[in-house]
Structure P
Amino acid sequence: MLSFLKKGKKKGKDTVVSSSQLLGNVETATTSNKKIKSVLYFHPSWGGIELEQKYIYQFLHKDLQDLQENQVSLAGIEAELKNDTYYITSFIRNTVSKSIKFEKVTLQLLNKDEQICARKTFNLADLEAIPANTSMPWVFTFEKDTMTSAELSKEGWQLAFEFKPEHTLDLDPTWESQITNETKEQLQQLVANLTPPEEKEVNFFGLQTHRESNGDLHISILIRNGYNQNIRLDQMPLHISDASGDVIAKGNFKLDNFEVKANSSKPWTFTFNPNSILKDELDLSTWKAFIPQ
């Protein structure tokens, strides 16, 4: 346990979310206005906690605000920087009427100005079940490689859950002006139904192909951005393979101020002229667009 406990003062703010938002379908009712008074609970791995420290946690727990039913909270207690690592002690609070389990959870450590000081994905499966209507103290560690340049304030900091934004459709004005509302709705539905790309991943999803009488091959794809920030593409090498698996077209496209918004998919059409097409007979019953390695 950490030496701060002798001070007996809570330094961080509280983060409160609904259990359904954090855990998905946990068979809980909608959050109500019913107030729940939690019980202090220590994880079995803390079995050797000293009596004095236990009293301090009881004191801190007594001062916590009651939560509404079916909420999960992180109540910040103390932040300590030691050996290039933040040790963040918080109560994990559960007011669901049943025990809950976490798996992978991404947490942000914010200073009083809400700047991100550290960010890390934790595998909390080892916590096992957190009992219903309890508040459990826990220490989260943020190593140097998870930290940013922002300075952590001594008080008023916050440990917050990070929720991945919904993946949306990013339409360029030139596209939006050329398609019908029905096509736009179909694209929105397609993007909503597709599994989003992984974090910090960019990939392609094929939409359609069209071969002109002059031999030009038009390939329409979704450029899918899994980054939490906009990406800009100035030049893009692109290969197309057909149902046989053969590369049937190669191109290198210059893009003018081309940007794909964070966590979004942008449709775009690339035209391969006859000189860039490598086969006479193309089987485009299935095909794939990719960047060559």
Structure Q
Amino acid sequence: MSMTIDPKQAAALLAVADTGSFEQAAVRLHVTASAVTQRVRALEASLGTPLVLRTRPCRPTVAGQRVLQHLRRVALLQADLQSTLATERESPISVTIALNSDSLGTWFLPALTSVLAGERILFELIVEDQDHTFALLESGMAVGCVTTEPKPMRGCLATPLGTMRYRLLAAAAFAVRWFPRGLNRTSARKAPVVAYSRRDTLQSSFLKEKFGLPDGAYPCHYVPGTHSHFAAVRHGLGYAMVPEPLIGSEPLDTQGLVDLAPAHPTDVTLYWHAWTVQSPTMASLSERVVEAARRLLAPLP
């Protein structure tokens, strides 16, 4: 099996993985869909294994994931080498990071600001539930991720970042209407919850643990986006887990909010995963991410 990968074939595989289809990959590369198909097939033949599942959207096979991981790491290393050999980098380095919305909405952007001050980097941030971002790194779609998974996959390092504390909040008027006697099993079956998405398990895990309520035993709104999710709580659509850094230092009562479970906050430990062997750019990014997280998140117990 030849380990030399043709650049055009590599670009075709990356484009299919990024766009999810051969047709969109063709648009990105300014070639025909037939040309993309031929290049991917040629790469598969060269490596002796299927790399792409022809589904909708297209997905990489296990072998395809490994190849994508390799290609993205090589791209970063090549860009870093170019920057050391030239006074000006011809084009910015593209870096794809997977993270949860609450991290993006609270502590992650300060980390990017410090990196962008000295580097020419273009970021693609893929927002996913913190329990699912690891799969994007594993699949080769991202070169770093923020996740709840403590164990790194082979070839990667997992660095503890800190704890994101969540409070179960509701608007004061909502609490009076739905929880006149406080939060209990009976009231929790009737009051609407606000979840970020169907993958968001913060509220459902709390209700199952405290009251034995399974999914579907209570009404639920789905409002994506950290700030939109919090706004839905403020406007009385329902109650939800809200990240403590988003609440701020102003007392809850002056914000028109109530903590429904003040003795039972939910703590989520976050980790930064990146490759053990990193380009200088990724090493710098990893360092800044860890620094920013540890400044703004609660320390680990």
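Since every read-out is calculated from the coordinates, none of them should be taken as a lab result. All of these numbers come straight from a predicted model, not from anything done at the bench. Cβ atoms are built from the backbone, for glycine too; each structure is taken alone.
One of P, Q was used to compute relative contact order in percent (Cα under 8 Å, 6 or more apart), and the answer was 22. Which one was it? Traced to structure Q.
For the read-out distance in nm of label points 7 Å out along Cα→Cβ at positions 12 and 52, a value of 0.8 was computed from one structure; give its label from P, Q. Don't jump to the answer; show the numbers that get you there.
Numbers: P: 2.4; Q: 0.8.
Source structure for this number: Q.
Hey, helix-only ellipticity at 222 nm (-39500 (n - 2.57) for each DSSP H run of 4 or more, over all residues; to 500) derived from one of P, Q reads -3000; which structure? The read-out comes from structure P. Calculated for structures P, Q, mean count of other Cβ atoms within 10 Å over residues 140-147 is largest in Q. Here Cα extents along the principal axes in Å was calculated and came to 70, 42, 32; which of the structures P, Q was it taken from? Structure of origin is Q.
Among candidates P, Q, the computation of log10 I(q)/I(0) by the Debye sum over Cα atoms at q = 0.19, 0.20 Å⁻¹, for residues 124-251 alone that gave -1.32, -1.41 used structure P.
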